[in-house]
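Engineer: Scrolling down, you'll hit the structures one after another.
What follows is calculated from the coordinates using simple rules that are stated; it is not laboratory data. Everything numeric here is computed off the predicted structure, so don't read it as measured data. Cβ atoms are built from the backbone, for glycine too; each structure is taken alone.
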Structure 1
Amino acid sequence: MRLQDYWGIGPKTSERLVEALGTERAVEAIESADVRALVDAGLHRGRATRILRRANGEAGMDVLATGDARSVYDDLLGLAADAALTAHAADRIRVLTPLLDRDAVEERLDRVVAARDAWSGLDEADREAVADAFAAYDEADGSDLAAVETAVALREAGLTDGPFADVGALDGDRLRDAADALADVRGSIDPAGDLDGDDIEIASGADAELDRLREQLSAARDLADSAFDVLESVRDGSLRDFEALEAATIEHVARETEVDPATVRSAAPDEALDAADFVSGTLRDLVAELETAVDEREAAVAADIRERLGDDDVTEEDTTVARAAAAVSDAAFLLSLGRFAAENGHVRPTLVDDGIAVRGARNPFLGGEVQPVSYGVGSHSLADEAGVASADAPPTGDRVSVLTGANSGGKTTLLETLCAVALLASMGLPVPADAAEVGTFDRIVFHRRHASFNAGVLESTLKSVVPPLTADGRTLMLVDEFEAITEPGRAADLLNGLVTLTVDRGALGVYVTHLAEDLSPLPDAARIDGIFAEGLTNDLELRVDYQPRFETVGKSTPEFIVSRLVANAGDRGVRAGFEHLAGAVGEEAVQRTLSDAEWAANDE
């Protein structure tokens with residue numbers, strides 16, 4: 001396959017990849033979703049990630065039917081990547097895409113949930129030991145020794161079954177032997193256990209004889225680089241003949257290099273043109289002789305290392321080192337996802353045919369304490385045994401809900417939460433809720449509220465939300481405040497049309513609006529829910545019950561906002577203006593909210 005056949009790779013990018021990696025290695029990196037290889041070849045990480053997402057999950061990327069859905073997807077993977085135990089695991093997380101095959105979703109859920117439970121089951125000391133091992137692995141850039149040592153740490157922490165069965169299948173004694181052998185190597189070992197050539201060195205301290213030869217060679221090279229200074233050091237006015245100079249040279253070189261004088265003498269030339277030729281020839285030949293000795297000793301030590309690795313009788317992919325490296329890479333990926341789920345209280349969703357429902361769901365992008373909410377559309381079993389909706393049991397069977405209520409009431413946040421739950425489930429990942437049932441969607445349409453109000457915005461919005469709704473397959477519609485992009489009367493008509501179209505197409509939808517009272521009668525498969533503001537806090541902040549009340553129109557309660565403005569007005573004229581507005585929205589209601597806030601403050 002040509003590199004330019006992949007999405008996002010043009011002539012310049014192709015040329016850069018071929019120059020850095022070669023065509024075959026570049027294709028391999030793309031097919032294996034190796035972000036690091038593309039980044040090392042000069043591509044920006046974000047671009048490399050987008051290329052690999054399309055190359056390895058293009059059909060899944062089509063699930064993200066709008067820019068806002070893609071934004072939630074990016075943010076979710078960013079959060080998950082932040083929990084990664086290694087840089088490579090973070091890269092693998094960032095290229096996850098929605099899965100269209102139900103069995104593939106279930107399989108990944110099995111593995112990630114098992115990894116979540118494994119991480120949760122570790123005590124604090126084991127978690128720290130595992131995290132430290134992965135940090136050292138990362139710092140060593142995934143070296144063979146670091147991979148083997150990390151595998152040992154995983155085994156010692158008890159991560160040897162379920163999703164970590166490949167770690168458990170490694171022989172503990174051979175791992176420790178491999179770690180001891182690899183500690184003597186500076187560099188990497190190829191899968192067959194052979195030294196990778198000139199860029200690999202036996203580590204200092206691995207062999208005393210090799211260390212001695214290396215020190216002698218280094219000293220000899222230093223002398224050879226300054227042969228004239230050596231000549232000046234040995235030349236003395238008392239030297240009467242050439243024979244005396246030869247002896248002085250051999251003695252000086254032997255002393256400076258700690259090489260046996262007999263060895264230096266054997267390196268000296270039998271014939272020399274003059275003193276300078278003798279000194280330079282002696283040093284040149286001694287360096288060559290020591291280089292040979294070092295090479296021979298390195299080969300002997302390398303042979304010993306290969307013997308200690310003990311993998312000469314297996315294929316390249318089945319050596320202890322190769323298996324440890326693969327097992328550690330997979331463990332880092334799964335344990336990172338498990339850690340993300342465990343630390344955020346994510347649960348396994350139940351996959352259903354046609355619906356999305358959550359109990360105790362939390363928006364993954366909000367920090368601090370948040371009020372969990374329960375909500376759902378379509379068929380599900382989260383309602384109570386009588387099938388009656390309650391605060392933690394949304395009604396079942398409705399295809400569409402129209403969500404109404406107070407400004408700053410969390411309506412858009414609820415849409416975003418449902419989008420996040422649907423996307424995480426589609427990728428085979430646990431979701432932020434106490435319980436969830438999620439269907440398989442061919443397209444997820446998430447559309448945030450736009451501040452602009454013109455024909456261009458209306459047209460572009462309709463072009464982004466209607467085509468996915470009319471396409472074949474299952475669609476989830478999550479659309480926020482159509483009235484923000486056209487006049488209210490027309491927006492109500494359009495919203496009625498979208499709700500009806502959603503029901504007719506067999507899709508599911510949640511539509512946020514302030515225009516519930518302007519809507520025509522909705523189809524039987526649709527309902528209206530509401531979020532309510534309940535008053536002001538003692539700090540005059542709006543107090544909202546974020547849990548929607550089912551089949552109830554929410555109130556925007558402007559009296560709470562006006563009450564806050566009246567209370568905070570420092571200028572008498574401005575206060576009078578807000579008090580005039582209080583009369584318009586109901587002065588009695590405004591005074592009541594002010595009194596409630598004052599009572600709450602005094603009560604504290």
Structure 2
Amino acid sequence: MTAMAVKRRLGEILVGAEMISRDRLSIALAEQKKTGELLGRIVVRLGFVPEAVMHQLLSHILDQPGIHLDHLPLDPRILKLVPRKLIERHEVLPVHWDRATTTLTLAMADTQDMAVIDKIQANIHSDIILKTVLAEHSAIARAIQKAYSAENVLEPILRELENSFHVLATCSPEQAGQLNPVIRLVEVLLADAVQRGASEIHIEPEPGSVRIRYRIDGVLSAIRELHRDLFAGIVMRVKTLAGLDSPADSPSDRAPSPCGVFAMKIALRTIDCQVSLQPVIQGENLIVRLRDRHPEPISLENLGLSRQTQSLLTAMMARPAGIILATGPRESGKTTTLYALLEFFNHEQRHIVTLEEAVAYPIPLARQRVIDGGKEPQPCATVESRFGSVWRQGSDLLLVDEIRDPETARMVLHAAMSGQRVCTTALATSTLTACQRLFDLGVSGESLAGNLTGVIGQRLVRRLCPHCRKPHKPDLQEQRFLGVAGLDTPRAPRIFTASGCERCHGTGFKGRVALVEALLIDESWNLLIERQRPRSAWLSLAREQGFVPMAAEGVRRVLSGETSLDELRRVLDLPRM
């Protein structure tokens with residue numbers, strides 16, 4: 001089938017299967033005239049069709065089996081059969097070599113692109129026969145990023161820098177930050193952190209070295225230690241990327257800006273980088289927070305919640321007005337859970353508005369706004385001056401990313417009292433202490449009673465790597481903690497512990513899962529809220545109503561093999577047995 005036939009048939013199939021409307025097809029075709037991209041890639045990029053669905057559809061149209069690359073081991077010897085510049089430029093990946101028939105299999109997002117195939121054929125050994133297999137565009141990009149990760153290219157850069165230490169010792173920080181090896185070193189560290197799934201990079205000066213640490217799955221891990229002479233150049237390069245003032249350029253009447261942002265493209269993903277600097281006795285401590293601008297969509301089903309918890313969350317969303325409050329410490333996944341609720345509620349007939357310091361997830365159909373340009377609000381700002389347009393436009397559901405001051409608390413309560421559903425977060429130790437946090441911010445019990453729909457408490461635990469986790473029979477003390485005491489040890493349920501392998505970078509964990517407790521507010525709870533009763537009263541009523549605490553949800557995750565008992569103890573700060 002020719003490329004033109006595929007293009008024509010693809011558009012007809014998408015419309016015929018009601019995967020996109022004719023209006024969206026027209027938009028995609030107009031975009032194709034501007035950019036020259038493949039129609040399927042444009043439809044995915046615009047968010048009209050998920051990439052996995054498009055991959056299956058193209059496989060069916062072309063009558064060609066697809067390949068999944070995420071867990072496919074890459075052989076460096078096969079990669080060397082095709083020049084790296086061609087692999088990266090045309091986003092193709094050599095995945096299999098048949099020595100007997102001298103056939104090289106290439107993974108491609110567009111197996112009909114004969115121009116690319118001919119170019120690769122002209123740049124490899126003439127005896128090699130090329131065969132193509134269909135793969136997702138983003139999966140190819142991830143595999144290429146992994147193949148040429150920092151582990152493969154960092155050492156040559158460091159050796160080059162070692163030969164330049166005499167230059168680093170004599171040049172200024174600004175000049176050091178412009179050295180080509182330093183520029184490439186920073187690029188490699190950023191790309192490596194993204195490839196490993198890190199949320200933060202910590203670049204920390206020590207008396208004789210520079211310590212590089214990544215925060216992966218909520219835990220800081222030491223990655224490398226570099227020579228101290230590299231520190232000034234690394235910091236200045238990151239400052240340059242973030243548009244921060246250097247001390248030499250800053251006016252004398254003000255200090256250099258302590259934070260900044262920049263964006264970078266890695267493996268087809270746009271990564272927003274937020275830079276924070278803090279003076280310490282060793283110099284400047286540098287933290288770069290990484291956020292994927294277009295992460296995978298989140299749904300309630302993907303969170304893996306218990307049936308009871310999921311039922312409580314959907315019951316909260318079914319109420320026509322009120323506040324749904326997600327609580328927990330920072331980096332506990334509160335916003336992710338609220339976005340899953342928004343995805344559940346999202347529909348063409350509903351108007352959703354979000355007010356955030358930085359948009360965590362792009363949501364189709366929702367109107368998402370960055371409040372105050374991502375800056376701290378002015379002390380004299382009023383609800384009307386900061387959020388006036390929201391009241392004028394109205395919404396069926398409003399998301400406010402965090403209540404951290406009395407002004408925002410009043411705004412959220414005002415929205416709920418005016419008949420809106422409001423989803424928001426607050427820093428609190430547990431579900432049963434969430435209202436006290438609002439009371440501390442000036443919200444009265446009388447105002448909050450009747451306007452609070454539900455409270456969600458949350459923590460994140462690391463998920464055991466499925467490739468290397470080890471089975472373990474719990475001893476008697478562990479059985480008691482897990483609520484399965486009384487069984488003979490041979491009949492006790494099997495749990496798992498962390499081990500470590502190449503796929504999880506030796507940590508034993510890969511990704512995180514949520515421990516969620518949910519409380520649907522009824523008249524009994526409203527009475528406690530109105531009277532601002534202490535936590536002991538909340539705890540007593542919770543026991544009467546069969547409230548399922550977070551620790552019980554954690555036990556369920558341990559027994560299902562998703563996490564380990566040691567990890568549960570660490571996150572919930574439980575005593576060791």
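Engineer: Here mean count of other Cβ atoms within 10 Å over residues 74-81 was calculated and came to 12.9; which of the structures 1, 2 was it taken from?
Structural biologist: 2
Engineer: Hey, another quick one. Please compute FRET efficiency 1/(1 + (r/R0)^6) of positions 418 and 482 (r between Cβ atoms, R0 = 30 Å, to 0.05) for structures 1, 2 and give me the label with the greatest value.
Structural biologist: Checked 1, 2; max of FRET efficiency 1/(1 + (r/R0)^6) of positions 418 and 482 (r between Cβ atoms, R0 = 30 Å, to 0.05) sits with 1.
Engineer: One of 1, 2 was used to calculate helix-only ellipticity at 222 nm (-39500 (n - 2.57) for each DSSP H run of 4 or more, over all residues; to 500), giving -17500; which?
Structural biologist: Answer by label: 1.
Engineer: One of 1, 2 was used to compute distance in nm of label points 7 Å out along Cα→Cβ at positions 114 and 202, and the answer was 4.3. Which one was it?
Structural biologist: 1
Engineer: Let me ask something else about it. Kindly point out which one of 1, 2 the value 0.50 was derived from, the read-out being FRET efficiency 1/(1 + (r/R0)^6) of positions 362 and 514 (r between Cβ atoms, R0 = 25 Å, to 0.05).
Structural biologist: The structure behind it is 1.
Engineer: Of the structures labelled 1, 2, which one yields 14 when relative contact order in percent (Cα under 8 Å, 6 or more apart) is computed from its coordinates? Intermediate results must be reported in sequence, preceding the final value.
Structural biologist: Numbers: 1: 14; 2: 8.
It must be structure 1, since only it matches.
Engineer: Taking FRET efficiency 1/(1 + (r/R0)^6) of positions 234 and 498 (r between Cβ atoms, R0 = 30 Å, to 0.05) as the quantity of interest, name the structure among 1, 2 where it is greatest.
Structural biologist: Comparing 1, 2, the top value of FRET efficiency 1/(1 + (r/R0)^6) of positions 234 and 498 (r between Cβ atoms, R0 = 30 Å, to 0.05) belongs to 2.
Engineer: Identify which of structures 1, 2 gives the largest calculated value of Cα Rg over 2.2 N^0.38 Å. It would help to have the intermediate numbers written out before the result.
Structural biologist: Numbers: 1: 1.44; 2: 1.10.
Structure 1 comes out on top.
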